[in-house]
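Multiple structures follow.
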Structure 1
Amino acid sequence: MLLFMASAQGQNLKINSIFKKYGKLKGSTMVILSGEAVQNYRLSLYRSITLRYEAPLSDDLQQCLNADKEQARKIKEVISNGIIRSGYYQLPDEGKKMNRYILFKIGDDQQATLIYMEGDLKSEELINKLFVRE
């Protein structure tokens, strides 16, 4: 199953190493959803990890985000003192006609959350689901 997810996410994403390296670390929470669990959101894959934002993770995470965002369209990004505090990026579809997103945020409690999603969901729809209250 992990092999399938790595290929589904594209081998070229640096953030894959964050999920692999820190996903089973004590104190981290990793969630992987696919199939029926995410179909109502028009997604085929959802992967997130939440953990304490401290070294060496902080350096690894910033390097991976900086590398991956080079190929992405920045939708929203907050940088403070040279550190990405939050980011919302749309990656190229790699010819699969599938939208791919990276979301990242460091909370006030120094918990970092990294999310990777792919599916049919358009950027505007994702923004509405995440940020617009009904």
Structure 2
Amino acid sequence: MSAIVIDTNIISFYLREDRHVIDNIEKALIAGDELIIAPIAYYEIRRGLVAVNSVKRLIKFEHLCEVFPVGKLDNAILDIAADIYVELKGKGSLINDADILIAAFCKQHGFTLVTNNIKHFESISGLPLLNWAQS
């Protein structure tokens, strides 16, 4: 059993009823894994759905948030995010702040991140990654 954080793009695939993502979520639940929605992913998905007035998907997303907890940000996570920023800047491979915050959330708690943007996160040391959007 492990804790798995769902990134924004994986939630988008789920909302579009992508079979690979749904199958992987089901497998994780059967294995007893804990699924968590990244707090920044919650914000990114919600703002996008509200902006385009996608009521159906917003309801589906709200249901998902009732089933899986949404993580919380705190100062320790923000401190880790600052460290990640410095690390990536030093490597010349900066990514956007939202992704840095998602990675910091995962690192703080020792969670695995599920994302379809492996390239965005692979330069971050000590961050376990999975891609559920591919078979």
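When semi-axes √(5λ) of the Cα gyration tensor in Å is computed for each of 1, 2, which one produces 22, 18, 15? Answer by label: 1. Structures compared: 1, 2; top value of relative contact order in percent (Cα under 8 Å, 6 or more apart), i.e. the largest, recorded for 2. I have -8500 for helix-only ellipticity at 222 nm (-39500 (n - 2.57) for each DSSP H run of 4 or more, over all residues; to 500), calculated from one of the structures 1, 2. Which structure is it? Label of the originating structure: 1. Calculated for structures 1, 2, distance in nm of label points 7 Å out along Cα→Cβ at positions 22 and 110 is largest in 2. Compare distance in nm of label points 7 Å out along Cα→Cβ at positions 46 and 86 across structures 1, 2 and report the one with the greatest value. Largest calculated value belongs to 2.
Quick one: Rg/Rh (Cα atoms, Kirkwood Rh), for residues 38-77 alone came out at 1.04 when computed from one of 1, 2, so which one is it? It must be structure 2, since only it matches.
All of the numbers you see were taken from the coordinates with simple rules; none came from a lab. Computed from a prediction, not measured in an experiment: that's the story for all the values here. Cβ atoms are built from the backbone, for glycine too; each structure is taken alone.
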